[in-house]
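Before anything else, here is the set of structures, which you'll find just below.
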Structure 1
Amino acid sequence: MVNNESIFRILPIAISILSLFVAALALGWNIYRDLVLKPRLRVRFSVSKVAMQGVDEHPTFLRLSATNWGPGATVCNMIVYKYRPWFGFLKWNKEQGVILYDYSNRLNEKLPKKMEVGDVMDQLLKYEADSILSQKVTHIGFVDSFGNEHYAPLKDIKEAKIQFKKDFNT
């Protein structure tokens, strides 16, 4: 049998172990929140027409869109692309670069742009025979203020390339 005196000896040790466990959980969460959990951008890419009033023919653009899914604010710095074939795990077989957006287009927001949670930003790139889709490209997206690259889904790029081949007969 356990007497009352032995319970009073074990109780402080059990409380200390429990408080150590809670403190370790709190420390782990703070490290995860501050170092690992960064804002995420959802990026989409498509060939889109822009409807304008008083114009019979609607111009076509490459639309690159980003939505900040949080958990905090971020800054979109630039548009980037990358070519990585199916055997792209090899370091020497990767090409990447920066796409300069159209400064003269009034519909484009200026980069860098601070984005709060839920903000959406669209960039309209020129859709011509010598646009980015005429190059070898597998990924198109944005770089944020943390240096993270956020790319559009590969499905979006493939659909845009199919439309590009139809429109420009390449």
Structure 2
Amino acid sequence: MSPLVRRTLAPRGKTPVLKINGSHHDRVSITAALTISPRRGHLGLYWRSYPKEFVNSQRTADFLRYLLGHLRGAVTIVWDGGSMHKGDAIRQVLHDYSRLRLERLPPYAPELNPIEYLWDHLKYGKLPNFAPDDVFQLDSILRRHITRAKHNPNRLQGFYNHSKLPFY
């Protein structure tokens, strides 16, 4: 809920004040996947938001099932070694879906993850100095910006290109 405070314009001597209504512990957690169709070269974006929740391994497993319901054929997930990407729930999804393969990014290499560029786009490009009234307003604004990114092929291509991943 605490906004990223950036430099802004204001009349001399009138320092802008950002008032935060919610608790600094309130949050909107998001899980997302940038998908690449190997045949058509089409980029897609799938995501889920969780107001007032954390993304844990069970929510990640549920998201993987959602993703597999929308994608055909073999699916390879490339992600970091976060705790939400490990555990019994993830192992169960791997057991249930033989067409799913998981690959880990090297530790401390967020620049290889295209989704990190979505988070940067939101945090630094769309939401600096934004102080929402509550966590549900923040969720609504995030949903709107992610939906816009999802429908902007050039933006998705930019996220992917910045990652310098070796395929596609």
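Structure above, values below:
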{"read-out": "With distance in nm of label points 7 Å out along Cα→Cβ at positions 30 and 150 derived as 1.1, matching label from 1, 2", "value": "2"}
{"read-out": "When relative contact order in percent (Cα under 8 Å, 6 or more apart) is computed for each of 1, 2, the largest belongs to", "value": "2"}
{"read-out": "When FRET efficiency 1/(1 + (r/R0)^6) of positions 62 and 158 (r between Cβ atoms, R0 = 25 Å, to 0.05) is computed for each of 1, 2, the largest belongs to", "value": "1"}
{"read-out": "If distance in nm of label points 7 Å out along Cα→Cβ at positions 14 and 78 is computed and equals 4.9, the structure in 1, 2", "value": "2"}
{"read-out": "Computed 1.16 for Cα Rg over 2.2 N^0.38 Å - originating structure among 1, 2", "value": "2"}
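Just so you know, all these numbers are worked out from the coordinates, no wet-lab data involved. Quick caveat, the model's predicted, so the values are computed rather than measured. Cβ atoms are built from the backbone, for glycine too; each structure is taken alone.
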